[in-house]
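Take a look at the structures listed below.
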Structure 1
Amino acid sequence: QAYHELACYPEVPDTLKQLRQRGHGTAILSNGTAEMLASGVRNSQLEDLLDAVLSVEEIGVFKPDPRVYQFALERLGVSAPEVLFFSSNAWDVAGAASFGFQAVRVNRFGQPPERLPGSPVLEIPTLDAVLNHLAQ
């Protein structure tokens, strides 16, 4: 139930807006249900900032199964190297990186690195830190 009331971190809306202004597509790919994701997007007022909200519920397998990432590519019409994938979960980053996405770990709480396959291309403390990285 709490998941239905979650709001995003404060920097997320502006970061998504700036990414879109720079010509990047934006999407959510989650192990959450479509209903949970819709609630979160609505509560955070992100509806106009996302090109897609993808739930694994559509395909019946969960990240880090490679079929999830393939599902995202097919739905978004992009190739793996074109995807800049963000997650705070090390296992999520590892799965995406192993699949071929440019995976970025958002490590808000300074967690130590985990020994998992697939390395992030970048580790940042907050989502908006990626804007400086993309400007370089």
Structure 2
Amino acid sequence: MTFPAIDISTKKWVIDDLMEYVIYDEYIYTKKESIFNKYYKDRLFCDGKGKLFKAVKKAEMTESWRNWLRFIPNVWKTKIIFQNTNEEMDIERLRNYLLERISDLEKDDFSREWKADVRKAKTHSELINDR
């Protein structure tokens, strides 16, 4: 899996959750089951090369030092286990998905700029990582 990757299961984006739709590595920095269930479990992600993966489960990191130092931000992390679906999303389909989701957001300078950037992007990674 090539990062960044984007959740393509969400049908309507919520402005407060925008940062949750794109992932930059295979970890979440919490052990809260509710976070995993809400944003990852059974969701499809398109990676930076257009390949589709499904988040199937999570694995707690087992190093004991993480448990002792879990009060420090980003020390406690949980690995997301992805399953390759052996499917791909072509660049135009991903572009259209993003344009539809951005159109659901408030119409402001940010969303207009974002849409322009999406239209100009040439790769999956540029589409996902531009904002």
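None of the figures in this text is laboratory data; all of them are computed from the coordinates on show. Here the structure is a predicted model, which is why all the values come from computation and not from measurement. Cβ atoms are built from the backbone, for glycine too; each structure is taken alone.
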Work out which structure the value 29 belongs to, where relative contact order in percent (Cα under 8 Å, 6 or more apart) was derived from one of 1, 2. 2
Match the computed value 14.5 of mean count of other Cβ atoms within 10 Å over residues 24-31 to one of the structures 1, 2, and report its label. 2
Figure out for me which of the structures 1, 2 the number 15.6 belongs to, where mean count of other Cβ atoms within 10 Å over residues 32-39 was derived from the coordinates. 1
